[in-house]
1. Assuming -1000 is helix-only ellipticity at 222 nm (-39500 (n - 2.57) for each DSSP H run of 4 or more, over all residues; to 500) as calculated from a single structure, say which of 1, 2, 3 it is.
2. If distance in nm of label points 7 Å out along Cα→Cβ at positions 83 and 99 comes out at 1.3 when worked out from the coordinates, which of 1, 2, 3 was used?
3. Given that distance in nm of label points 7 Å out along Cα→Cβ at positions 35 and 139, derived from a single structure, equals 2.7, which label among 1, 2, 3 identifies that structure?
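Taken together, the values in this text are just the output of simple stated rules run on the coordinates, not laboratory data. The model shown is predicted, which means the values in this text are computed figures rather than measured ones. Cβ atoms are built from the backbone, for glycine too; each structure is taken alone.
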Structure 1
Amino acid sequence: MNSLTPFHTIRILTRCEVSLHQDSSCAIHVDEPDDIAEWIDHHVENGELIIQTKPMHYGFLLLHDSYPKIQLTCTHLNGIQLFDRANITSPERLRVEKLGVIIRQDGTVELNVDALRVDCTILKRGHIKVAGETIEAFLYAYRDGWYDGASLQASTYPPYELHV
């Protein structure tokens with residue numbers, strides 16, 4: 001695992017499969033052979049972790065239908081933004097105050113959270129499955145967005161909002 005500067009938001013701009021964990025420090029590991037791991041670029045800018053493919057290698061991901069596997073550890077998290085066919089999962093429960101999620105272009109998110117507020121926006125065939133507990137849950141789904149919140153315990157006050 002490579003140590004990272006602390007961040008509060010994750011922005012994924014490439015195809016990949018991310019396993020998200022919470023711990024006392026921030027770290028990232030591309031779980032692929034070295035030649036493929038070199039295709040992935042990541043950096044923290046203004047508290048936001050940006051994960052992307054180096055421009056000269058993106059075509060190889062498409063050609064081989066490859067989704068590099070990434071292990072990611074964070075301390076605090078406020079937002080997740082997927083702008084490509086990325087998949088992100090949290091095997092264990094994440095404890096966050098407020099979490100905003102934006103998914104577009106067939107991105108998939110499966111989260112288990114304890115949060116005061118969860119706010120999801122799904123665009124262009126994005127998918128999200130949320131489990132855990134929250135007081136407020138807001139969902140906005142456009143253009144074939146898919147949501148599964150059957151395992152999410154949300155308070156009734158204020159009411160759960162769904163905009164499709």
Structure 2
Amino acid sequence: MSIRPATDADWPAIWAAMEPAVREGETLALPRDTTSEQGRAYWMAPAHEVSVVEIDGRVAGSSFLRPNQPGAGSHVGNCGYVVAPWAAGRGLARALCRHTQERAVARGMRALQFNIVVSTNVRAVAAWEGEGFHIAGTLPGAFRRPNGDYVDAYVMFKALV
């Protein structure tokens with residue numbers, strides 16, 4: 001496994017990892033009908049530092065890191081992660097999380113914050129808690145599942161310095 005900065009040429013592989021989660025609608029707060037172009041505009045936005053994780057030279061997942069807020073809030077980072085279904089369960093999201101923590105510190109960020117971790121995504125909650133994040137707040141009914149149910153979402157936070 002290796003992690004490196006993403007290039008424009010990586011987008012098809014990143015989208016291949018991301019699209020199943022978008023279509024499923026259970027973990028990402030993007031519209032389920034998001035197109036590749038819309039996904040690219042979101043994930044590869046100019047303010048995002050995007051990385052990919054590879055297994056045997058094949059892109060298996062991606063992360064982005066950005067300031068959570070501009071100006072006075074830019075010392076807190078925000079990040080997102082996707083892992084291809086074929087690579088799930090190998091610790092890649094946690095490896096990407098450790099990588100973004102290192103990159104955040106290198107960029108002078110003092111903390112990382114996940115703005116919306118779906119409460120029913122127990123694997124992600126456990127992974128992020130395992131990486132030292134804590135639930136800073138619960139947003140009641142903040143995530144609408146494809147079946148129409150509203151479930152809580154968490155704001156998760158970790159101080160880096």
Structure 3
Amino acid sequence: MYQFLNKYGQVAAFGLGLLIILIFFGSVLSGVDSFNGLDKAGQLQSGIFDFGLGAAMFLTILCALAVVFFGFYYIAKHPKSSMKGIIQALVLVAIFVVAYFVASPAESGLMKTLAERFELTAGQEKFISGGLTTALILFGGAAVAFIVSEVRNLFK
């Protein structure tokens with residue numbers, strides 16, 4: 001299976017995407033005149049775009065599952081060379097866990113207003129704050145690594 005996907009995977013994915021696009025355009029173009037004749041409420045209730053939306057969601061889920069499956073497949077097949085990636089993933093999870101437990105729900109100001117408007121629980125607020133803190137730490141790390149590598153290259 002791996003050899004087949006390695007050899008023909010991109011062509012198969014392109015072909016599947018092209019087939020879905022052609023089916024979608026065919027269904028939309030065949031009903032576009034009746035769709036344009038509807039009033040706004042009727043257009044909102046129309047299912048003319050349902051196939052395209054469903055196909056996009058299906059392909060997104062299929063790709064996500066393939067990434068996870070082949071990631072685990074590679075780790076199982078090559079555990080020694082995967083250790084660097086596993087350690088990096090564990091560090092990323094550790095950063096998020098620390099950021100999650102350090103975060104506290106907003107008690108006043110704009111963040112409190114937004115949390116009330118969107119009816120966020122304290123756990124959801126901590127999850128969002130942990131994710132944002134993790135993203136900012138990763139951004140800062142990338143910026144520092146970029147600057148250090150450029151300064152290092154300057155003196156080479």
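1. Of the structures listed, the value fits 1.
2. 2
3. 2
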